[in-house]
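Multiple structures follow.
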Structure 1
Amino acid sequence: MNFLLKIENITKSFKGLIALDNVSFSAQKAEILGIIGPNGAGKTTLFNLISGFSVPDKGNILFEGQNLTTLKPYQISKLGIARTFQIVKPMRNINVLENVMMGPLARSCSLREAEIEAKNILRFLGILDKSLFLAENLSLPEKKRLEVARALATRPEVLLLDEVMAGLRPNEVDHMVSLLKEINKKTDLTILMIEHSIRAVMACCHRIVVLNYGKKIAEDTPQAVTQHPEVIRSYLGQDPC
């Protein structure tokens, strides 16, 4: 089986505290892979390592066979990996359209082409009508969609979503799940998503990796993971639904 992204025996510690301990898993092309676990499990540290914001102590991160562990974030982005952040980080003092145009402009000097591409992405995500709003004036759900739009504008092959549904109401979560499934269907984009909403993960993901205290304790389909005794004990509790 060919994997687009492969995590091999990754270990990372901070001042003696082990954040990730010998973690391995892979993601296939066009797969939606959930990364779940309690706070402090090492989920965001994992994304920081994949995207080049941190360097592992041991292990390898392979994207299409290329080792990413010595590359800078901008180099990894150019290869085709984009990410969002737990705390949304748009460029607050420019408008929504200009935020999204930054991605196309990294590839081309044509303002017209960048504007067309950015508008298409905003239209798809349902916030084209907010194009001329300052990013800081958007609502939280709109800022979340803008964060996804900015990542998509880099034309990634792998999209890392760090709690993109955090703080959203149930109907807003449902809308985001539908958007992600549509993105995956139309683009064959591989999506790795850190998420605490088990309902969203069950609805969206093909497989789930579960971390606890930096260790991988399960990797399986959503249904199988929610029945895993250690996952129930350490994260889900007695009622996984």
Structure 2
Amino acid sequence: MWSGPRNISTAMMRSWGSRRDTFVCDEPLYAHYLLVTRRKHPGTDEVIGHHETDWHKVVHWLTGPVPEGKQVFFQKHMAHHLLPHIDRGWLGQVTNCLLIRHPREVLTSYLKIEGAPEPALEDLGFPQQLEIFELERSRGVTPPIVDARDVQTDPRRMLGLLCDAVGVEFNDEMLCWPSGFRKTDGVWAKYWYGNVARSTGFEPYETKNDVVPEHLSDLYQTCLPYYSHLQSHKLQ
């Protein structure tokens, strides 16, 4: 599942991780992304020191046997971690889906994270999500797209549609989970996962009234067409 930052991607990972037949992993390309880009995120050095930084080794693991003998391997990815030099061929060995969120909500949420750098287009995942979507369609596959708002509005229905789309039977275990952190969380969890660590299920959607700051209005307008195009193909 390819998401952008400040989405419900970690809650989605909790949802799939609640299944007894599923192994989950958390942003396995993040350490490589930080090593190459040198972006100053909270805990950058810790992430690089603790997680695999060689993308070849990461991809070999992602496309190998499902860990712990499970049947399903849910991989939570940030689309912007798929840097241009990383070969895309391995995407044909996995089932790709996209998790999208309205750019206004992404940007205003991003700005609330202490220590996060000023966002740029390449940090928000929209171009990379569209690239993945079009790459898959060129192979004759239309990857499922789910909008965070739809999941929060009706988790049972949207998770059911997603499971159908990827050929996995829906399980009610996906609707709730124990609060707290997980051993499968990245070391960055303490910086980014405060809300989801307190959660026990998908939070109901609430309309946000946050306004995109004027200095980011051009970036916001640039993101909108990407989102709108992907949204037109979402599961509903």
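Every number here is computed from the coordinates shown, using simple stated rules; none is lab data. Owing to the predicted nature of the structure, the values given are computational and were not obtained by experimental measurement. Cβ atoms are built from the backbone, for glycine too; each structure is taken alone.
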Using the calculated result 1.00 for FRET efficiency 1/(1 + (r/R0)^6) of positions 16 and 176 (r between Cβ atoms, R0 = 35 Å, to 0.05), pick out the matching structure from 1, 2. 2
With distance in nm of label points 7 Å out along Cα→Cβ at positions 40 and 168 computed per structure, which member of 1, 2 shows the largest figure? 2
Comparing 1, 2 on Cα Rg over 2.2 N^0.38 Å, the highest sits with 1
